[in-house]
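Just so it is clear, none of the values below were taken in a lab; they were calculated from the coordinates. The model shown is predicted, which means the values in this text are computed figures rather than measured ones. Cβ atoms are built from the backbone, for glycine too; each structure is taken alone.
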Structure P
Amino acid sequence: MIHWLKALPTLITFAPLIGLVVLLLLPREKSGAHRVVGILGTLPSLGLALVMFGQFDALKQGMQWAQSIPWFSIPLASLNPQAPATALSFHYSMGVDGLSMPLVVLTCIVTTLAAVASAYVKQRTKAYYLLLLLLLIGMNGVFLATNFFLFFIFFEVTLVAAFFLIGIWGFLGREKAANHFLLYNGVGSGFLLFAMVGLLLMSGSLDYTNIQETAGQMAKQIHMLDGQTKSMIWLVFISLIIAFAIKLPMFPFHSWMLRVHVEAPTPVVMIHSGVLLKMGAYGLIRFGAGFFPGLMHKAAFVLALLGLVNILYGAILAFVETELKRVLAYSSVSHMGIVLFGLAAMNEVGLKGAIFQAVSHGLISALLFFIVGSLYERTKTTELNELGGLAKSMPVLSGLLLVGGLALLGLPGLSGFISEFMAFLGLFQAKPIVAAVGTLGLVLAAAYTLRAILKTTFGPLRERFADVVDAKGWEAGSLFVLVLLIVIIGIYPAVLAQPMDQTLEIILAGMGG
């Protein structure tokens with residue numbers, strides 16, 4: 001292996017710093033240069049992520065390209081003067097496995113295409129692209145960190161960057177949306193901080209491997225522990241679940257997400273729906289199932305019921321909505337319920353379905369929100385009652401919208417089908433009644449998706465839309481990239497399934513599966 005590849009997770013995470021430095025040196029009024037540097041600044045991470053994908057050893061267990069460098073330590077005073085001095089040591093630990101690798105590739109692809117879609121951002125472009133690259137650093141760091149303290153820092157970086165991107169460049173209700181985003185996610189960070197302290201007390205370390213060994217063992221033997229320790233373990237576990245339930249989002253913690261999807265600028269919504277929500281799924285699997293497999297097994301039925309609520313609630317409201325962005329927002333709520341279904345199955349096919357759904361929905365939602373943003377730039381509306389007949393004046397955009405909608409409703413041959421199939425198959429094996437009721441959400445998904453597409457693209461063409469320009473050049477090229485990826489996963493799911501096999505084996509072994 002080439003020597004520099006040993007630091008691949010660090011290089012992927014911090015490569016956007018090159019673009020950040022160049023942007024800082026550019027004059028404020030050079031918006032064209034900002035745009036070029038902003039897009040190019042995402043490419044090193046994308047290229048390195050693709051190298052990582054190509055070099056990843058699907059047969060190897062554990063973290064690959066793992067780094068662990070002593071970072072800092074905190075001395076601890078002892079009550080016994082005869083006892084030797086001790087210290088808590090923190091390490092800069094990075095690595096990648098079959099769970100994080102697909103999400104890193106997803107992050108880099110969606111962020112690069114979001115940077116391309118940012119061509120419609122005209123104001124304060126220097127600050128915008130600086131924050132976009134900072135957000136990319138934070139997201140990659142979340143998925144590549146193997147130390148909980150480092151994970152928490154990157155997690156907070158994403159909150160700060162996203163808050164300003166929503167609050168400054170969004171639509172009329174951007175400030176309320178940004179405040180709701182910060183409030184809910186700030187509460188989630190509070191639960192995450194409590195869990196981090198609890199894990200440190202339980203394990204004496206925040207490295208994932210150490211936590212997995214000690215916390216997992218304590219949770220397995222929880223019936224043998226005293227009441228105080230037992231309560232502490234459950235509190236840490238529940239705090240982790242709540243923190244990532246807010247991020248996913250799980251009902252009833254979803255209202256902030258609806259505001260963000262409607263009010264944030266299109267490229268930010270692409271990243272938010274495509275990547276940031278997936279941090280919730282990642283956290284539930286990595287920390288919930290990975291650290292506390294026994295407790296996750298006990299909570300599986302509750303997770304399945306909450307997933308059912310997400311699926312039906314989001315689908316019903318998406319069906320009655322009359323605004324395109326809100327239809328997609330409620331659709332995201334519904335589809336994140338499928339992630340919960342896969343997780344609640346507690347078997348290999350279900351967990352694969354949860355990860356597939358995270359990656360698949362990331363690509364599909366990025367595609368659909370990119371298209372909706374392009375439609376808005378041309379028509380200045382996303383109200384379904386004001387649209388119609390756009391297939392006549394914009395056949396390319398309308399055709400791509402149809403493909404995205406078919407992927408969303410789970411048409412065979414597209415990524416949405418295989419992810420939903422595996423998640424439901426896994427839950428049918430474990431909890432068939434809940435899974436059977438959940439299939440109503442799939443029927444509703446077909447109904448609200450086709451309704452939205454038909455109202456947008458078919459029917460009589462309104463006179464004011466007769467001369468609108470169809471997608472071409474950079475816009476059409478970016479959309480076709482997303483469509484191609486959706487098709488590849490749909491017809492060759494092994495491209496995602498094989499790398500995650502060994503990682504899921506470790507998680508399932510902890511669950512007794």
Structure Q
Amino acid sequence: MTEGETGAPPVLEITGLERAFGQNRVLRNVDLAVSPGEVLVLMGANGAGKSTLVKIIAGVLSPDAGRMTLAGRPYLPARPIDAVGAGLSVVHQQINDAVAPDLSVAQNLLLDRLCSGRTGAIYSPRRARREAETIQAILGLSLPLDRAVSEIPLADRQLVAICRALAEEPKVLVLDEPTSSLSQREAERLFGIVEMLKARGVAILYITHRMSDIRRLADRIVTLRDGRITGEFRPPLDFEGAVTAMLGAPIQRDGEAIRTGTRPVLSLENVRLTSWSRPFSFTLDAGEVTAITGLVGTGKSRLAEMIFGLGQAVSGQMRLMGKPYTPRDCGAAIEAGVFMAGKDRATSSIVPGFDIARNLSLPFLRHRSRAGFVDRSGERQKARRTIADLSIVCQGETDDMATLSGGNQQKVVVGRWLAEASKLLILDEPFQGVDIKARGDIARRLRETAGDRATLVLVSEIDEALEVADRILVMSDHTIVGDHRTGPGFDLSRLLAEVAGDLGAAPVHSENRLESAAG
């Protein structure tokens with residue numbers, strides 16, 4: 001038995017854990033322990049085996065070999081409810097795996113109690129609401145308890161899942177990428193909860209790729225690569241060493257120069273997204289990768305959806321290649337050469353029952369069909385090329401999407417829109433839930449193919465914007481408040497102030513392509 005950073009014996013201890021799917025050994029002799037009052041961060045590239053490990057801990061899968069103990073007793077949950085009953089709660093990365101979208105917020109908060117029968121033989125909506133109000137008070141929430149979870153924003157669904165897990169007062173809390181859909185304010189609230197749980201002696205296994213989360217919370221770091229534990233890091237924490245252990249090699253940054261556009265592609269003129277927001281104007285040029293950053297809820301997705309024909313602005317005009325552009329729906333946008341990869345891949349971007357090749361070709365089936373029959377050979381050939389271009393980890397193009405890790409699913413989503421020529425490519429949070437290596441693969445491919453189109457990437461993390469973009473626009477309160485070149489003279493402090501809304505401390509100085517609008 002090993003001791004964690006707190007010096008106390010482990011509350012969860014895993015020894016020699018093995019799991020294979022056919023010939024693919026996903027976990028190989030994994031040893032892991034987390035102690036009361038400790039935040040153990042688990043880092044691993046997509047496909048390293050993290051999700052399989054979490055599913056075994058949660059009772060979704062069973063191991064092929066190895067043993068687990070929880071609070072000193074043998075632990076092998078046959079079902080997720082068994083894990084909860086033993087004192088272990090999990091918040092999964094795929095948020096729709098952690099909530100029941102068709103049930104109300106109140107019912108989701110009580111879901112574990114309902115499944116275990118602890119709410120009694122007769123369900124009382126009034127009593128359930130009272131209990132749900134008590135549960136959401138843990139995070140200081142005021143969510144609409146009677147509304148279906150499918151009707152609330154993704155960030156609120158994440159908070160529902162976290163709050164539900166905390167309601168069971170677990171000995172061990174497993175958080176899998178918990179801040180991926182949260183704003184900075186919501187993330188800070190979560191960090192406060194994690195620190196409170198630490199003080200109460202809860203053991204926390206925290207799985208993340210976000211260095212800001214790791215620097216803030218980690219007591220210890222363990223890295224996983226190809227199903228094996230490859231490193232353990234104790235204070236003083238070596239963050240660069242942890243990344244190297246996770247990837248197997250140091251990150252190599254290319255020295256590619258910042259590029260300027262060759263011709264205007266999309267122009268927005270005095271666009272107002274809401275009745276109360278200020279109008280703004282900007283132009284996106286071919287050959288450039290432009291990032292829009294800002295906190296969650298500042299209007300980034302709304303802007304992207306408007307450009308893609310999924311919504312309308314209150315006022316203003318758009319021009320595509322110099323001509324008026326008003327797509328009636330996303331089909332019209334695609335026909336015009338405007339493509340978009342949405343941020344919630346699980347619900348809006350992939351079909352789990354289809355293979356990789358069919359998922360890649362879905363928006364373009366009409367162009368790949370003759371007499372109603374899809375050119376399957378051509379479809380597979382394009383898929384093989386995309387798999388190679390984006391280093392998608394799979395057996396082949398006929399693999400079912402559900403067999404891929406989250407990061408490789410995201411590569412398929414991005415690759416779908418890169419496989420055909422476009423005038424404008426929009427990607428909403430393309431790095432969400434994606435590890436550092438996969439993020440680099442996606443960013444590299446976006447820049448390699450950017451020459452003949454304008455590329456717009458929407459991200460909440462500033463380091464992601466800096467990695468991929470030639471130009472960064474800052475969005476706040478549903479308007480553009482800053483315009484920056486990422487080359488010489490780039491002012492990070494000004495950008496951070498704009499993101500935080502502290503415009504008095506850092507007044508906006510926009511380039512000539514961002515026209516200030518009064519009001």
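See the values below:
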{"read-out": "At a computed 2.7 (distance in nm of label points 7 Å out along Cα→Cβ at positions 192 and 472), which of P, Q", "value": "Q"}
{"read-out": "Structures P, Q, by FRET efficiency 1/(1 + (r/R0)^6) of positions 128 and 392 (r between Cβ atoms, R0 = 41 Å, to 0.05): label with the highest value", "value": "P"}
{"read-out": "Source structure (of P, Q) for semi-axes √(5λ) of the Cα gyration tensor in Å, computed value 37, 27, 20", "value": "P"}
{"read-out": "Value -9000, calculated as helix-only ellipticity at 222 nm (-39500 (n - 2.57) for each DSSP H run of 4 or more, over all residues; to 500), assigned to which of P, Q", "value": "Q"}
{"read-out": "Value 61, 51, 43, calculated as Cα extents along the principal axes in Å, for residues 160-439 alone, assigned to which of P, Q", "value": "Q"}
{"read-out": "For FRET efficiency 1/(1 + (r/R0)^6) of positions 216 and 432 (r between Cβ atoms, R0 = 35 Å, to 0.05) computed as 0.75, the structure of P, Q it came from", "value": "P"}
